[in-house]
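What follows is a group of structures, each given as structure tokens.
Computed from the coordinates by the stated procedures, all read-outs in this text should not be read as laboratory data. This one's a predicted model, so the numbers in the text were calculated from it and none came from an experiment.
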Structure 1
Amino acid sequence: MKLDDRSNTVLDELINNPSTNSKDLEKKYGLTRRQLGYTMDKINQWLLENKLPVIERTRKGHFIIDQSVFTGFSGKQKPVMQDISIVSEKQRMYMIVMMMLSQNELSLNHFTSELKVSKNTILADLKRAQRLAEQFGLAIRYSRRAGYLIEGKEFHVRRLLTYVVGKMLEMPSGDELLLRLAEIKKTEISKLHHRIELVEQKLNLKFTDEKMTIMPYILVLVLRRINKGHAMTSFHIDYETLSDTKEYAAAEEILYDVKEIPAEERLFITLHFLTMNVHSSELLTDHAAPKLKQAVNDMLRLFEKKAIIFFQDREQLLHKLLLHVRPAYYRIKYQLTELNDQHDLVSKEYMELHHLVQQSTQPLEDFIGEKIPENETAYLTMLIGGWLTRQGDSIQEKTKAVVVCPKGVSVSRLMFSELRELFPEFIFLDSLSVREFKNYQLDYDIVFSPVLLDTDKKFFQASSFLSKAEKHVLRRQVMLEMFGYLPTEIDMDELMAIIEKEAVIKDDSKLRDDLYRYIHRDETASIKKKEDITRTLTLKDLITPDTITLKNSVASWEEAIQAASEPLIASGAIQPEYVDAMIHQYDKDPYIVIGPNFAIPHAAPDEGVNEVSMSLLRLKEGVDFTEDYSINIIVVIAAEDKQKHLKALMQLMKLAGDEADRQAIIQHDTKEDIFEIIKSYS
């Protein structure tokens, strides 16, 4: 990021005169308390991006500046000042679009005269403007009578208008330029700015300086478009959804002297107030707030689980996030998110943190009903990253691991889940295929895989399915090599003997189990997970006599999958398209073979799974699977999510590894006999 003039001036003042205080700065540079606070936020964000400690303020308004900030400016880059004399191609494009949005009958001569460039340059700029308009679902058209204009749905025109106003105000002297191009009087802006400040008081919140600057221009231009007949004829938000909000009342107050504004326009302006970022707020009280707060809280807990971190001052962080997420909720829900035209929204230092934040946003996405855009998650990452820095935590300092498994999605997830439970002190970033691993961009410290890999990081070979003894050996090996010590082992028999001396034990077996679970608990498990309930599904719960099919032979692998799937289609557990997806997948995923004569075809949950389920097909004569395998036992797996089927899958892996039971299943002639074997693994 680049610092604006004000932020750069204040930072220079603090570096050269660190004993100054807030009141001195406000008086010297004519700043309000809010403006100084916003400026300090920008400075601290710039410092974080340049790996320097943030500047803190005491309650009395003095500044605490780390020594490294002073030394960081000797031989290190200074904040980059924007060159006012140069207008870039992008900035010319924004100026051209603004002229088309606010003026009529524009020709090439109008553009060349205003921008002081040749016609060929303007034609190239118009092509760029056309590409920008297309991203908003709009088109630029030229006619001799009307000149250059932008065509499309008015809702999308307003989105483009909002975007371009923001971009122009970021330009050097952008406010003066915008006033001239859009033919706006300063008095119009001042009048609306004052009205919005009154609205702030009524809503008990403070909008960010950026939004306070932008909103008057947007209101002026929107009202002009309404007067010119460009009002929206329909709106995809129910009146009741927004009309009972404080923002709607505020919009009514701002527009009290503007006549004949349709209800759709009042809702649109209300929506813009709802999407404005706020700097502070006493209370968030609209109808969405309680559920939104719960969704953000669930997101934080999921992040804590993945990042092995516990947030301090949790309620403060939750409130800070809600100030951003509430307007983001309306932006995302009603397609008013800003265009993401930045390729480096998150600095390299925050890449792993950003990845974990993205993996944790599911509760928020479920509540909003839309995927969270990159620019919104980037801002969440910066907020969470700043909070972690404040409390002295860092993702970079923690051990990060990846799991590389070539054996298909279900086996990979199982291995990932098992290793995460075995090493609760590590951050597990991803489960990857070998091809994905070769192009993986995030930073990590450890690689776990059942196959040998070419890597310069710590590598530990582990089987796809770990027995209890293998887990014990692997944990000792990893901890010794990584940290130089062996984890403490607790002898359960000795522990039970000590307890028996001092207490009366009602249920020896239950106490032993409870102690074992406590000693081997995941210290970071702060989430009450749904999967704690669903993990009780065992192999016999999913493979029953009703889902077992017996055949002597089939003509092809495709026919085998169809036959194996019939019980699940009949019960409604899967859709017919799931069968097609499995057949389509097979030549791309040869690792569904998990043992001699044993295969587990499957596809993605969103390709036709209605509920978690399994079915088994037994063939007396094997069917060819590629050129390498003959398969007699086919278990179709339909996974609803990443967790519910894992326990059953673990039991299935054990079965696949037992030669005697595999052969018994192949030879048995009744479903009941096969089910007895299934039950023995449950």
Structure 2
Amino acid sequence: MKLESDIRYLKGVGEKRAELLYRLNIFTVGDLIRFYPRTYEDWSEPLDIDEAPLDVPCCVRGLVDHTPTAQQIRKGMTIYSTRVTDGRSVMRITIFNSKYAAEKLMPGEEYLFFGKVSGNNYYREMTSPEIRPAKQGQKIRPVYSQTASLTTNTIEKLVSSALAQAGSEIGETLPDYIRKEYGLEPLTEAIKNIHFPADRFALDRARRRLIFEEFLLLQLGLARLKGREKTATPVVLKTDHSQEFFARLPFAPTGAQRRAVKEAAEDMKSGLPMNRLLQGDVGSGKTAVAAALIYSAAKNGYQSALMAPTEILAQQHFKTLSGLLEGTGINLALLTGSVKAAEKKKINAGLRSGEISLVIGTHAIIQDTVEFRSLGFIVVDEQHRFGVRQRGALFEKGNNPHMLVMSATPIPRTLALIIYGDLDISILDELPPGRTPVETYAIGGDKRTRAYNYVKKFLDEGRQGYIVCPLVEGSEEIDAAAAQDYAEELAKNDFYGYRLALLHGKMKPKEKEKVMLDFVNGDIQLLVSTTVIEVGVDVPNAVIMVIENAERFGLSQLHQLRGRVGRGKQRSTCILISDSPGGETRRRLEIMTKTTDGFKIADEDLKLRGPGDFFGSRQHGLPDLRFAEMLTDTQLLSLTRDATQKILAEDYYLDDPKNYYLRKAVEELFTRGGRGGLN
């Protein structure tokens, strides 16, 4: 059987099961083989009952004491229970509504039970465990992402069948000289061991091989993208007017702002299109950098466009830039979905004639009806919220214009060079004078009432605040439902009588915009929200934030959330609440109380391998990595960077026959990632 064969024809699949596999983006036998486990259950070293940690998935070995007894607790719900022993200790096994599973347990037989153990030092229980006869052997079992009616066990069997029927078709992607130099096993062996490892050592070797390959292909592709010949642009700044702009400002720009403007202006004078990332912490002054470049572009006869991900952010940029460019003779316009038809018509006419030098808006500015006379400079805010096509559509409205993408997500520079491998990078690592750092405290749940009373003190003074909901492990629907319950509870009890509103990810865009607008206007005192406020609007009157379940967030995500307060001149506070008693949690949250430097926090996040990633989802436009994790596999990331430089130094275009399959694999990854290949 070929890897390209339709998944329907794999033994054990058929039409109905194929439909379920399609939902997991598995269309061919090769897709299934490359559908890697999301985690593993380690059955290879079963524990004695008293060794088993509480509330952590583990495998326990035990001898069944008696035939499970049945107890019907209500209509449609029967509980089956028995005891197992390892000769020293006893553990109760409880099974819900599965007569079949209960009847398989034979008294006097030894089994392996996988699940979470509850209880204390004297009493142990495992509820709804997975059960295997001990004589079947002990192994590490894969756990796959699943969909309705398609369990991880079923996927495991199908993967086994696919490897048996098509495993010999898997070709090698890495040349022998690379595998030897870095001690990597063959691809066929790695794929077999990633699904069905004989032991931890085999799993670690397989992971290392696959992660190395993904990082190497990614970096080779990005290096080629960055290095490919740029088409000359007619948009050339004859004169850099940024110093003239800075002289008009009522404040002195930071050294970092001046440096970023100088780097970008040199790009814009070069005759080649700029493609630059401006990375800076919340409040580092990215908009002022963009304004200086917009001013220079306008003075050289070119129009500019700034695209933001939401209407409210677009409005905020319009307000800020109107102030920064006041009195310069530069005409601005705001173009969003809610702008009335007559106004849109007027703005479109102004852009076509060149009367409007700067348009700020949402994706409304990439509509077919919008035409520019001389678009020369594009600014994209929070670029990871836009797909490649949206940025491309705006780019097409000019004649090879310059592009600046802005991100408020601090990332260690080495990581940024890889994530944004096809962009040049400017970093704002200084905060403008006068910014008051947000005071941050980490407390236990026992002090929650005191924290709420502290919030009320600010609300009573006419200030506003945020409470970030507890993070629920589950789907967005579960998160939204939990947020709804939480907000209702707060409104009925602790914050009864206050103007409170809820914001979560399942709300329609217009509903979210309405809530945020009401908050900006002061109609809402307390905004209860999930992480959707992570990158949001500037509300100077919001001075207090409480984050529940703080231990479940990555440090960088906590820092992004905290950045919603401290936007004005008032002293602002962020309170992190965690009921987790672990020393690791305390250590992580203490970092948040000691620094407000986003780059330091990003570095710590990498060192500690925090639970969240920087973006909450993969970067739009980056090829999708199936196995490697940018933020945790940093050693291999560094190793593959060295390998990339060596390979490209010898064979930049990968034309050497020994690199034929490597080139093919790079092109396939980038075609899949939506960048349209490398040619």
Have a look at 1, 2 and say which one yields 16.7, 60 for Rg and Dmax of the Cα atoms in Å, for residues 255-398 alone, as calculated.
1
Calculated from one of 1, 2, helix-only ellipticity at 222 nm (-39500 (n - 2.57) for each DSSP H run of 4 or more, over all residues; to 500) reads -16500, and the structure in question is 1
If relative contact order in percent (Cα under 8 Å, 6 or more apart) computes to 12, which of 1, 2 did it come from?
2
Can you tell which of 1, 2 yields 49, 35, 22 when semi-axes √(5λ) of the Cα gyration tensor in Å is derived from it?
2
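Out of 1, 2, which structure matches 29.6, 90 when Rg and Dmax of the Cα atoms in Å, for residues 87-430 alone is calculated?
Going through each structure in turn, the value belongs to 2.
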